[in-house]
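Please go over the structures that come below.
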Structure I
Amino acid sequence: MIVGISSVTLPDTGLATDIKIAGETGFDFVELRDEKLVIALKGGSLTFLSKLLKKSGVTAHAISLLDDIPFQDREGEAALESQCYAMASSAAKLGAKWIAASVGKPPAKAPSKAESRAKLKDLLSLYHSIAPLFGQVSLAFEFTGYPDSPVSTLTEARKLIDEVAPGKIGIVLDTFHFHLGGGSIEEIKEMSPDEIAFVQVADAPPNAADESDKLLPGEGVVDLRSIVDALESIGFDGAYSVEVNGSKYRGLHAEEIASRALSSVKKLLEG
């Protein structure tokens, strides 16, 4: 088992600082956010980041995020395709195993669920074909638990992947979205551990509405203990990434957020 932190959890710092803080705090890896990576590469290089990861004693497990993928116009789709190529290339050079794509949050005037799902299927197929072009990189898919999401549950995500590339696309199991979508523990118990790319750990308050409501593990109402127990019961011993971009933590020092994140996830996983 390895434990990491998503750089979205540290909203006010650059990627190099995220890597240093992750290492100093005691995390095993960083889930890199592509928007921060783009900024970092304007003033540095992948070689610099690779050396910094090694020096800090952490790895880059994944690069996230191709977001809102079924809700793009043609220009947006072209931009995401270019982003996918860049993410896959960077992942290979930084030693990251995964690039992640997400349903995202449906806009107010979203297409029907059926239309969005069909588009999602086509785009996942495209991104899946791009991911390994630069090395040992694979695509990971994150469902979102919003009521109007075209893929809002773990079961729906598994079904979609089976239609696109069975056994070839990993699932990002975000505990916040699993809870938001009314996920059942039995859904996890039906899985093979190899289906899971990594787990994003976050808690939620009652009546959570979107990702700005995410909380650190143990600070909300999500039954994280049962989720972890279910994952352990199927033999999952992989990567857990704390991803909390909730408004509650705005203004705190990045070092404090990272320390609290590590303490809370370790308490959960060792409890």
Structure II
Amino acid sequence: MAGSGSLWWTGATNVGIRYAQEHWPQRTDNFILTLNDDTEIAPNYLETLLAAYWANKPCIVGSISVDVNNHDRLLYAGTGLNLWFPHISDWAKTQYGNNYETLRNSRRYLVSQSLPGRGMLIPQRVFEVIGLFDEQRFQHYMSDIDFTVSARKAGFDMVVSVDSVVYEYADATGFDVKRQASFDEFKQALTSIKSPINYPVRLSFARKHAPLGVLYFGMDMLRIVGGYALRRGLRWSGRAARQQPLGKSAASPEANVQAYN
């Protein structure tokens, strides 16, 4: 398979899907598995995905994600996605404290509201109903969220298999919105294809899926820009606190006020 060199995640994935569709056998239980190249999997990984599908069909099956350097550190375990107000709930953190053992001892399957593309088993029927990934509006980031939200609207559950583990190189990614970025870096990230805060992409998602459309997008960008400004302000406050003149006790009320202002 040959690409143009500028396909990004979505275009390259669609090239692979089209090739598979042209060559797969004439039957109804064909599947596509999307998997990033910066991940590792166990020998029984595909077996666990298929078992999850047959137990929960019709559905798309997603994977648990853990840190490749610390298999107890849970990175992904489903998401709660609010299409009225821009908020994504990270269940790995909020429900399981980023601990894989806690999750594994509680259940075998989760029903998520969206799924990431790194470790996603998609039955043939989904493509017949909603088509391929949207490479026109979502070249790189959010194409997997767009695809799975569209599939959920079409009646397919988003099932996360707790036994299907993807070992992820957590630091091998694009722009980290929570990193201490400079103003220029943040500004560039707002239009970079490699960035999850690319505003044209987020506008396309809002128009396609959010009932409030552009208003949802406005709230989303206010959240992103406000979060960056808050983190930057706290960083400046911390720097000012470290540079305060000597002579006041760190335990005194006055010193504490200076440290937190």
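Just so you know, all these numbers are worked out from the coordinates, no wet-lab data involved. These figures come from a predicted structure and were not determined experimentally. Cβ atoms are built from the backbone, for glycine too; each structure is taken alone.
A few notes on this one:
- Looking across I, II, the calculation of percent of Cα pairs over 25 Å apart, for residues 67-218 alone that yields 27 traces back to I.
- Origin of the derived value 25, 23, 18 (semi-axes √(5λ) of the Cα gyration tensor in Å; candidates I, II): I
- In terms of FRET efficiency 1/(1 + (r/R0)^6) of positions 27 and 187 (r between Cβ atoms, R0 = 25 Å, to 0.05), the structure with the greatest value among I, II is I.
- Which of I, II yields 15.4 [mean count of other Cβ atoms within 10 Å over residues 99-106, calculated]: II
- With distance in nm of label points 7 Å out along Cα→Cβ at positions 163 and 203 derived as 3.7, matching label from I, II: I
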